[in-house]
Structures are given as structure tokens and as C-alpha cells.
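J.: As C-alpha cells, here come the structures.
Each reported figure results from applying straightforward, stated rules to the coordinates on display, with no laboratory input. The structure presented is a predicted model; accordingly, all values stated were derived computationally and were not measured. Cβ atoms are built from the backbone, for glycine too; each structure is taken alone.
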Structure P
Amino acid sequence: MTDQRTAIVTGAGTGIGKSVATALLKNGWNTVFCGRRKALLEQAITEAGPTDAKALAVACDISKADEVGAMFEAVVATFGRVDLLFNNAGMGYKSTPIDEIPVEVWHDVVGVNLTGSFLCARAAFGAMRRQSPMGGRIINNGSVSAYAPRPGSVPYTATKHAITGLTKTLALDGRPYDIACGQIDIGNALTDMAQPMTVGVPQANGTISAEAVMDVRHVADAVLHMASLPLDANVLFMTVMATKMPFVGRG
């Protein structure tokens, strides 16, 4: 068993997940890059370059319990323990009134954003509770949509509000087992998914406007800070956002 800490990052093939997983790896964490497309995960590891810590690419659909279980078994077999889960993988849908949102889209978004986060947290909690030394940390990606919706975003916003409940309950239930849980709420980090914000997205007043964005590296730095704390300290909620994005203030 290695003396190094082990982290699992979901949705690690692109965007925020890739940035965070790469930062953890470069800062000495053995890091599991989890996502549905193994080629993208392996490419992300290659782009990270040589590191002292070890990286592992695991293809996994987090909405499926058997695949999540198999991933955590493989991680424990490889590294001996799980010290950090960054519950990051998520999906959204175009701005649409609720009566025009296909039911299957609702199920897909809930399956990834909420059920997937539950399944990964469930597996991580079990591993952290039973390993020696006991404990670990779970960080959930909440989004500022956990507080304020964008127009036409019922599936995404509902799941992100639910993530807040997951975070609070895990933070409570983890106390006897030295399992800390916190949430990072991210606003307008510039990734491929957020690229449309630089051109124009629907606003609460009915207009289409471009929004301020920030470098995704600031998100990685924030997660690294949360992850680096001893288990007797916890950032329960952190909001990291583009300073001038339309979140604080009237819509």
C-alpha cells in the first residue's frame, strides 16, 4: 500500500474534472481519472506529463451502480485506499420551458448529476469508513445553480439543489468516521461547456447576453485547498466564480 493519498475525480476527461484531476496528480495525489470515454481520460493523463504520483484511467458510467462498484474495487486493489472523491461529473440541457423538456432528458440529467453523485459518494463513504486509518473527504460540485437558476433549467437546477442536501447530510453522517464533506459552487469557469457564455446566453430579463468567465485553473486551486485540509477542518461550502458574472444582484 502506498503512503501517498489517493483521489478519484469523476468527469475527468474534460473541463473542470480534467483540470482538477491534473492539479491533484501534479501535487502528489495518486489520481483516478474517471469518465465514460477512456481515450479522453488517457489523453488527459498524457497531457499532465511525468509526475511522482500515479494516474489511473477508469471508464465508468456513474449512473450505473455495478460500474461504480467495480471502479472503487479496482481503485482499492490498485492503491489500497480512497482519501478523496471529487463528485464532479454532470450534464445539462439547453434552455427549455418545463413542458417542452422530454421526460427522458429529465431521467438522464437526474441519473448523472444526482444518482451518479449518490452512487459514488455511497461507495466512497463505505471505503473510507472501513479502511485503516479510517476517514477521507468527499467534495461535491454544486454550481451556483444550487442557489439560483438560469432560465429554462429545471432538470439541472433541481439536481444541483439536491446536491446541497447530499453535501449537508454526508457532512453530518461522516462525523463518526472522520469523513469530511464539502461543496464547491462554481460560476462561469471557462471550459468547452461554458464557451457559449462568452457569446451570449439567456438572461432572466429575457435578453441574450455574454457573461464574464474565469480561468478553470482557479477552480482546481480551490479544490486543492479544500482537499489539503486535515480531516478535523472542512470547507462546507465555497463559491468560486467570475467576479462580474450575473449571480450576485437582481436577475
Structure Q
Amino acid sequence: MRKKLAAGNWKMNGLSASLTEVSALIEAHPAPVCEVLLCPPATLVAGMAAVAAGRIAVGGQDCHAKASGAHTGDISAAMLKDAGASHVIVGHSERRADHGESNADVLAKAEAALTDGMVAVICIGETEAERDAGTTLDVIGGQLAGSTPEAATGANTVIAYEPVWAIGTGRTPTLEQIAEVHDFLRAELVKRFGAEGEAFRLLYGGSVKPSNATEIFAVPNVDGALVGGASLKAADFGAIIEALSQA
């Protein structure tokens, strides 16, 4: 049985004072049925890990493919782990678009995360133009194949499907569209990894909020969510955690 995962991506938001939201979340949900992960900016990883004290998982939002070196402004998986992180998001559509990251780049980062004993949360998703052109499954199939390491397992890798056109827009795919993609991803993972493919958790992301969480989590092969804006406030993210715990 795959344990459900509620993951929050704070993106470029949050100062030290924001950690009170983490304390409030833990106080309101001291023993959630699902696994909870928060990925703050790198400046808050150590502080959040101290506040979380193992009660929820903390992750980074990106990592460099190399463990160290002359890469000014970058941060390695080993550094994130040293700061208290256990997970790291790689291949988010904003990184792919804003920084030109290819599937090969994402693969290298995911491999670095696995090498350092971290869980890689690999993001994939189509643009609005690709959705309208009817190439969604081709696009995400290519991203899945090209971004997922050979050493990936259900224990060290999570796949997050985030249609680019639904991130931060308030728009979400239909439940049928979500089901089509998640069923396709499951089939592709089983085809590549055999029985282990059933162990990978598949998250949906893109304008997930308390008002639509319950119906999204009822879709087969949706094992949780990667949440953006709604993860910044304990009340909103807590409602999503409750919905997932009851799914």
C-alpha cells in the first residue's frame, strides 16, 4: 500500500517569521495519517527542519547535479541533506522554463539526490499548447523516461504531475484528464520497473486547494498532491492534509 503524501512547495516565498505556520500546522495535525512534506526556500531549510523536529519532512526545491565545486549560487543535495532536508524537488516546470532545464539536466539532479540518500520528487507536465495539440501523453511520457534514474524505486522517488497551464492559474484539468495521465504514468512505470512500478507515489499538482482536494484525491492512482500557494498557510494546507487522510 502506497502511503499518501501531501507535499508543499513554498517556491520563492517565506522569511523566518513564516516558520510560525509550520508550528501551527504541526500543532493542528500532530499525527497525520498521510506523510507531510514542506519544501521552503533554501534559506529556511535548516530553520524549518529544527521546527519540524522530524514530525514532518523537509525538502529543498532544487539541487545541483554536482556534490560541490565552483558553482556560485547553487546548492547541492548533500548540502540540503546537511541542513536537515530529506527530499528535493527536481524538474519543476518553473525550473524547466525559467532556467532551460532539459530532461537530461533533471535526470542528473535526480541521480545526485539518490546518491546522497535523499528522495527525489520529479516533476513533469505539459504546457497549454501541448495539451491543446493533443500531445500530452507523448510529452509527459518523454519527460518521465528522460528524467527518472535507473536506480529509482518507490522508496526513493516520487513523481509529481503538474500541468503547466494549471499552476497558479486557478484552473485544473477535469478529473477524467487527471485520471488519464496518472493511469498512463502508472502503466509506464510498471513497464519500465516491473512490479516496483506499483510502489511509486504519483502526486497531482496545479491549483490544488481545500475546495477541490477531496475530489482530486478520489481519482485512482493519485497518491497525494504537490501544493503551491495553499501550502503557505497552516489552515489551507491542513485542510488539504485532512482531505488526503480521508481519501
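J.: Given a value of 22 for relative contact order in percent (Cα under 8 Å, 6 or more apart), point me to the structure among P, Q it was derived from.
T.: Details: P: 18; Q: 22.
Structure of origin is Q.
J.: Have a look at P, Q and say which one yields 27.0 for mean count of other Cβ atoms within 10 Å over residues 29-36, as calculated.
T.: Numbers: P: 27.0; Q: 16.8.
Of the structures listed, the value fits P.
J.: Using the calculated result 56, 36, 33 for Cα extents along the principal axes in Å, pick out the matching structure from P, Q. Could you put the intermediate results ahead of the total?
T.: On the way: P: 56, 36, 33; Q: 44, 44, 34.
Comparing all candidates, it corresponds to P.
J.: Sticking with this one: Using mean count of other Cβ atoms within 10 Å over residues 93-100, single out the structure from P, Q with the greatest value. Could the numbers behind the result be given before it?
T.: Details: P: 10.9; Q: 14.9.
Looking at the calculated values, the largest one is Q.
J.: Given a value of 4.0 for mean projected area of the Cα convex hull in nm², for residues 21-68 alone, calculated from one of P, Q, which structure does it belong to? Each step should come with its number before you reach the end.
T.: Numbers: P: 3.2; Q: 4.0.
Clearly, the read-out refers to Q.
J.: If distance in nm of label points 7 Å out along Cα→Cβ at positions 13 and 197 comes out at 3.6 when worked out from the coordinates, which of P, Q was used? The partial results should precede the final answer.
T.: Working: P: 2.3; Q: 3.6.
Of the options listed, only Q reproduces it.
J.: Hey, FRET efficiency 1/(1 + (r/R0)^6) of positions 133 and 213 (r between Cβ atoms, R0 = 25 Å, to 0.05) derived from one of P, Q reads 0.05; which structure?
T.: On the way: P: 0.05; Q: 0.30.
The read-out was computed on structure P.
J.: Tell me which structure, out of P, Q, gives 18.1 once mean count of other Cβ atoms within 10 Å over residues 101-108 is calculated. Write down the numbers at each step before the final one.
T.: Values: P: 13.0; Q: 18.1.
Source structure for this number: Q.
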